[in-house]
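Only the coordinates and a few stated rules stand behind these numbers; no lab work does. Here the structure is a predicted model, which is why all the values come from computation and not from measurement. Cβ atoms are built from the backbone, for glycine too; each structure is taken alone.
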Structure I
Amino acid sequence: MRSIAVPELPEPSHVTRSDVAPRAAVHHRVAIIGAGFGGLGMAIRLLQSGEQDFVVLEKADEVGGTWRDNTYPGCQCDVASNIYSFSFAPNPNWSRTYAWQGEILDYLKDCTEHFGVRPFIRFGTELQAARWDDAEQRWQLRTSRGAFSAEVLVLGHGGLSAPTTPDIPGFDRFKGTVFHSAAWRHDHDLTGERVAVIGTGASAIQVVPAIQPKVGKLTLFQRTAPFVIERLDPEHGPLRRKLYKYLPFAQKLARLREYAQRELVVLGLIKHQRMERFRPFALRHLRTQVQDPELREKLTPRFTLGCKRILLSNDYYPALTQPNAEVVTERIAAADETGIVTADGTHHALDTIVLCTGFKVTDHPVMNLLYGRDGRSLAEHWAGGAAAYLGLTAAGFPNLFMLSGPNTALGHSSIIYMLESQFSYVLDGLRALREQGAAALEVRAEAVEAFCDALQKKLVGTVWSSGCASWYMDANGRNTTIWPDFTFNYRKRTRTLDRGAYLFEARRAAQAEPVAQGVRAAS
């Protein structure tokens, strides 16, 4: 077997780098992990608030996060550009309603330069371990480029940054080429090859039509047929771009309209019976584009609309109707030197296997790198399921804020809206520490429990609890991914830090400052 190309993940916490000379930790008030939408947006908002004592630690050599790493053919956003961008940095030059990967990456690079955050980023700096130091009342960080420390740690690692690879018996015996969609082998020519695509999620429905015309044979291994509806994706011509540039209010109105339309979808998502009424409309796209009844039957979803992410494509179904395409629904049983064997005993000869198998969301590797007040990792704390207050803070982990944390992902709108809500919450948390004269804040365990209990009750009866198997669910069968409500309700709850949900810890005597009444004394 040649190689399975996936993005490099952080090394286990016990690994050391011999090429990094020991040195004293570089200290900052705030350390941000990751330079994608979350990390960059947080850095920008810190600068705008007047805070300059911070650092962004990025393992790669450029900003962009998932939009830097995912360069597979056909890669495009499935949220409209006007709302898949920062509200404080509108872009009048989007080429179309749904931007291509390269456009989004360029947008993030432009934001980095325009707001002056590049000098605060340490590229090629990969987090290896982060531990809360009770004696020093700060986070101690070990990275691939030495030690850092910070009073406050903000995770902006992103939920779609750790690819998942399938556990297939004999997979290591395959002598062809294997790579994940998030680590596309642009040096490998697929022309005329027998290519397998494993998976039918958002990346697969973009990869399939992009490569189908050039490959010799395309075999799509499908475990679950997704709902795929029409992508209404008109180009933004010169007139519209000029309108947005010279009359920014016009783009703000377009953004508001797009946001409002998507929020209306929540009314269906929170009651799965309502979504069943829209099933015939959702399947119309399939009926129109696939005439063969046998293939159409294979491609018909068997779950409630919205239980898995609704996908957008105009060319996915047509690609699968071509003579060189085949949809295989039999379970993959094993792999050998020359291909894949399905449960019915059929051998599929292959040259290349493309893994469109998604990401580790509920079990992201970064959880194994964070150690709280009691010395246990976040993964250990969350063995029974991820639990964070407002998806932002976890009991036992002082001064830690998580962007895109548990139950803050969306099935209907833009994650950027949620991120901007979280930026405000973090800024108010920093403000609270200053006003209280405290060294640390930590969410109360009972606040986390009450929030998570209420949220899980809210998920009952929604489409996400209607019985399908999705990446929203963790290993315990709990939905620890989706926010099951309107996003404006989340923004209302995160506008300011609700201080009653937190314990504030006084500074040590050596660094004492005036402390407000009711602040917990440091032990």
Structure II
Amino acid sequence: MKLIECVPNFSEGTDFSKIDKITSEISSVSNIELLDVDAGKDTNRTVVTFIGPPEDVIVAAFKGIKMAATLIDMRGHSGEHPRMGATDVCPLVPVSEVSIDECVKYSKVLAKKVASELDIPVYLYEESANTEHRKNLSNIRKGEYEGFKEKIKSSNWVPDYGKTIFNEESGVTAIGARNFLIAYNINLNTRDKKIATDIALDIREAGRAKRDKNRKIIRKKDGSIVKVPGSLKETKAVGWYIDEYRKAQVSINLTNYTVTSIESAFEEVRKQANRRGVRVTGSEIVGLVPKKALLSAGLFYLAKQNRCAAIPDEEIIDIAIDSLGLNEIVKFDQHRAIIENRIKNKNQLIDLKVNEFLNEVSVDTPAPGGGSVSALSGSLAASLISMVSNLTFGKKGYTDNNLIIQEIGMSAQNLKKNLLLKVDEDTRAFNGILSAFRMPKNTTEDQDARNDKIEVATKYAIQVPLSIMQISYKTLLLSKKIIKWGNQNSLSDAGVSVELSMASINGAYMNVLINLKDIDDGEYAQKILKKTKVIMEKSLNEATAARKKIYKKLK
């Protein structure tokens, strides 16, 4: 699921009625999860954090900015924190299945909308900046609100979007894309802050001052200090002592965890600590963390343990939690601390217990029905493939094929996740058709709108089982691979995977056909029939070949 985080900073920290109105506008958008509202009295500023699919985030951000422009008059604003507008800054952060480049595009869509519809000048910053001197937010904000009346007239400070006319009531706003910042502290078995600071200086990208043989700081001709870069890129770090924990910590900001990962930072600090005669005892993540960051750590430690990585995400993350010592100070709850897990769960069916799901299927409602059950069948097939992979990896007689086996298992885990999502999606698609049929049909216009909606909903109800067929065909091909490379003592499990894959493909095919009968678009129908015919023919051939191999080996 595509997710981005948005962290707008509003120039109001004391009037909670205004803050509530702004956050209510944001949370009123469907699929948006409001994660945090941090109001500061002295700064007179509120930092709001929310997450959701990109298009919904843009809508929510605009609604929040619009409400802030209505409620906050910058002409009377004061506070300790630098600021330049009612919405001072609005960053977009990639979280899941979204690149930083995509976030840049979304930031420009938002910036253009804010400037054109709200008449607020907008500056692009960080990764969205069009010029180098605008990347750093402090450069844009210099002079603050009071200085922008003249600053905006300068040729160097023409807004990226909007007029070169200062909006006295709302000020100006900075919008941009930046990477997710992970606040990460590593615990040492010492109370000596100097040791933590010394490690921080050696690992942070900015490094430490270079000294001559007499320990005197070396300076350039212009008087600036010559630096020795630290060992970790995209990393800021300081050392401190936390009296509450009775421990010194190396406190780290990972400004781009795809460059320096959590596990890389942990291992580097562990190495540096060992050189100084101290030991890392654990670590803590402050605030939220992307799922991908902890999966990376879990996979790293699984590889070091020579264990198969074809296991569910939750178990991989448990490995990361234990390996990084994230439970040392406060219990790490992956359901609350991982940002993707904070999204309201829309998958009602797959979270049911087995007997609850079966009961739901068995009653007198048409959904969940054959489509959802077909998707579940496919996910069970993929699960069996992963199981056989785990029963093969590292076993005597199979170790030469560990890489192939792990690749098969990890692919099966991904197919399992994708098919599970289809269980609920197929039911939602059917409910969409019912919703379209309930539309009014009193007038000709009503009837035309209703017919169009039914056609669109029916096409969606065709696309879902078609995608189930496509994913389950990939599962079927994986079944053949595990039959060849997997533990022969688990051959029957691989065979069941073949049968479940075919059940999924056949069941989904029937759902495509029954919905195609209601499509008026003949060209579309022929196109879908052609696709499904190809999948069915290939699936039958693959399944027949797989069965022959299994029965030959089993007899």
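Brief remarks on what is shown
- Origin of the derived value -8000 (helix-only ellipticity at 222 nm (-39500 (n - 2.57) for each DSSP H run of 4 or more, over all residues; to 500); candidates I, II): I
- Per mean count of other Cβ atoms within 10 Å over residues 225-232, the highest-valued of structures I, II: I
- If relative contact order in percent (Cα under 8 Å, 6 or more apart) is computed and equals 19, the structure in I, II: I
- Structure (I, II) behind the derived value 48, 37, 19 of semi-axes √(5λ) of the Cα gyration tensor in Å: II
- Structure responsible for 45, 10, 7, with semi-axes √(5λ) of the Cα gyration tensor in Å, for residues 377-480 alone calculated and labels I, II on offer: II
- Given 4.8 for distance in nm of label points 7 Å out along Cα→Cβ at positions 281 and 401, calculated: source structure among I, II: II
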